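Structures follow.
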Structure P
Amino acid sequence: MTGTSAHLASPRPAAATRRGSLLGAELGRLRHRRLVSALVLLGLVALLAAIAAVFATHSTDVEAAHAAARQQAAQATVEQRAFEQQCRDDPNIPQSDKDNGACGFGTVTEDVFFSDPRFRADTDLPVLAFGVGIGGALLASLLAATATGADWSSRSMVTLFTWEPRRLRFLGTRLLAIALYVAAFGVVAQALALGLGSLIVQLRGTWEASPAVDPQMGPSGNSLLSPDRFWPELLTLQARTVVVMVAVALMSAALATVFRSTGGVLGVAFGWFAVVEIAVHAFFGNRGIIRYMLTENLVAALMPGGSNVYIGDRVTSEGMMPNVVHLSNATGLAYLGVVALALCALAALLLRRRDL
């Protein structure tokens, strides 16, 4: 028998037996879904619009900003002195109150109104990365929900299981495809934000360190990142946002598999964030359960250095002191990972046991 006749006698097409064909098919299905493509395009357009707005609202004309601040300070000083004179002439105000500053504090300084118009690298680039991470996580949840729920709504899942009857293998491959797709989108979005943000710094900003408004803030000034480790910490922040996007996408895809619809994911998300978390903060705000909320751990995963969660007050020798629990970046990411794995395990269990 020749090689050609042996190939024709194969019981299944080569494309169906080639190693990795299921993952390729899932990635191709994601790329060709119109709603998924529309969401990706919408996200990129929103990012470019935000970058354009940032570019339009910043400039390097510091002298003009100082002049505007001086003008506002002069006008405020005139108004303050008029009020002060009226206050001092008022016989109903005790003289002791007048002497203690009840009638104002004199001249208003320029610093009160001055705002640096430049786009500062150390303060604004981390904020830009943080914003892209939050927006990307929201977009990733919608993308994963529609990519998974659409097959259940259209009943095409039956056809897919005819081609690949091993349900757990199919689900694992689909989740892997969604994770890879979202990770690629996150990397591109963050790289685009960093590149365009750096261009704005070069054209309408400064790479100089920001001065500290409060001396207790130390050498980092107003920046979220350490000056001596700015670039490593900025790139680490961007990497964390990509991990958060992937975790949120996996949660959304797992919930869409559990409820077999996109609407179920949206309903659960609304119920959790608009009802459960608000109720927990309202009735159990002074208890440790707050630290296990999704929002607190999401913020902890993204914020440089983690975040502090207020869980009521405690009695000390110095009196009542706030009871604060610190959630590190690792704690936030671990929490999101555990939740994502738990939901994926639940989706796999139900998919294996339930009828189509």
Structure Q
Amino acid sequence: METTIVAMRADIGSIGGHLQPSEQVVDAVRNVLEENRGGLIIDYDIHFTGDDITVLCTHQGDADRTDVQDMIWTAFSSGSHVAVEQGLYGAGQDVFKEGISGASKGLGPSLAQLTFKERDNEAFLVFSVDKGLPGGLNLPLYLAFADPMHCSGLILSPRMRKGFLFEIMDVVYREYDRSITLEAPEDLYNLAALLRDEERFAIRSIRSRTNREQSVAVSTTRLHYVAGIMLGKDDPVAVVRVQDAFPAAGEVLAPFALGAHVSGYQRGSHHGPLMPVRLNSGVSFFDGPPCVSCAAYSMHAGRLTPAVDPFDHPFWDHVRSCVSGKALEMRRQGFFGNAMQPFETLSYGGIVSILKELDERFKIEKPPS
């Protein structure tokens, strides 16, 4: 029988602004999950990164069923009511129809889902990103699945020699979901041409060309235009199966040491380095930096081991120090140049209003006839 992993992530309220959720909010979500363990779901886990809570559930049966997702939504709603009672910022913004705080209304929880027949030794990682976009995972996943400089298994493991299939989504296409599937290594340059632009193109899934099984699912969705402002589901979650015909856990983790600059940060409108952080870490400096956590699991018959935190290791303390330096250097630019996102992708409407006001004050200097 196949097992399905459902990972959902939502911002339902946090203390002191967009910093981190309260213990009571997390407990309220956990209580609903616990009520359904052994019934609707086989097992679950819960943690937070920044101001978003990540919920992981497993079940067996129909992969297309939505009742598990509905239950997680109910769990988030339960936590949202607690956030309202505590006066937390952004209370329920990803689940309530009408926003409660002054924050921009969320566009629903992020969702990543994988269905597969379990291996005898099923191992996988769950990455949660805060203050960043799904495209922020483009470079680490590209390096882990397509670059032998980072993934030695591509030349050492016969099971990985054929490479991988990358499904990439054009997130700014307005009407429908628009995606393309490219093969590595043949399409390596084409992959690079698309994935370099993390604000437009984002990896949605990766499959093995050896056995056609899916390794990666990312909560990538289209952006939406509301009143001339581009909005989309940020703070993604990704499930990555590792080992065997897939890269080893260490090969998937290693590229995160780069601390690559990504879109997001304060008000979702800046660029900053992606910092690997421990599970249950909040954010701070400039509502960031953009951060990513990782929870590692083994699983048998849908039952999860307790999570291991790969970024809770002395090596990553050094990486965090280096990323902090990159963040400070970029923030010294303030509003200028690459420190902020271009007008087309800014998440807040203040710039749009300013440009509209200034447009009438511009003068066109025509050459004399």
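Looking at mean count of other Cβ atoms within 10 Å over residues 198-205, point out which structure of P, Q has the largest value. All intermediate terms of the calculation are to be shown ahead of the outcome.
On the way: P: 16.9; Q: 22.8.
For this comparison of mean count of other Cβ atoms within 10 Å over residues 198-205, the top structure is Q.
Quick one: semi-axes √(5λ) of the Cα gyration tensor in Å, for residues 142-237 alone came out at 29, 12, 11 when computed from one of P, Q, so which one is it?
Numbers: P: 47, 14, 11; Q: 29, 12, 11.
Among P, Q, the structure yielding 29, 12, 11 for semi-axes √(5λ) of the Cα gyration tensor in Å, for residues 142-237 alone is Q.
Any idea which of P, Q comes out highest on mean count of other Cβ atoms within 10 Å over residues 110-117?
Q
For structures P, Q, calculate Kirkwood radius over Cα pairs in Å and state which one comes out highest.
Between P, Q, the highest calculated value is found for P.
Using helix-only ellipticity at 222 nm (-39500 (n - 2.57) for each DSSP H run of 4 or more, over all residues; to 500) as the calculated read-out, with -22000 as its value, let me know the right label among P, Q.
For helix-only ellipticity at 222 nm (-39500 (n - 2.57) for each DSSP H run of 4 or more, over all residues; to 500), the value -22000 is produced by structure P.
Hey, Rg/Rh (Cα atoms, Kirkwood Rh), for residues 206-301 alone derived from one of P, Q reads 1.02; which structure?
Answer for the origin of the read-out: Q.
Taking 10.7 as the value of Kirkwood radius over Cα pairs in Å, for residues 22-61 alone derived from one of the structures shown (P, Q), identify that structure.
Q
Can you say which of P, Q returns 20.6 when mean count of other Cβ atoms within 10 Å over residues 174-181 is computed?
Of the structures listed, the value fits P.
Computing distance in nm of label points 7 Å out along Cα→Cβ at positions 54 and 294 gives 2.7 for which of P, Q? Before the final figure, lay out the partial values.
Details: P: 2.7; Q: 1.1.
Value 2.7 for distance in nm of label points 7 Å out along Cα→Cβ at positions 54 and 294 corresponds to P out of P, Q.
Since every read-out is calculated from the coordinates, none of them should be taken as a lab result. Please read these numbers as outputs of a predicted model, since none were measured by experiment. Cβ atoms are built from the backbone, for glycine too; each structure is taken alone.
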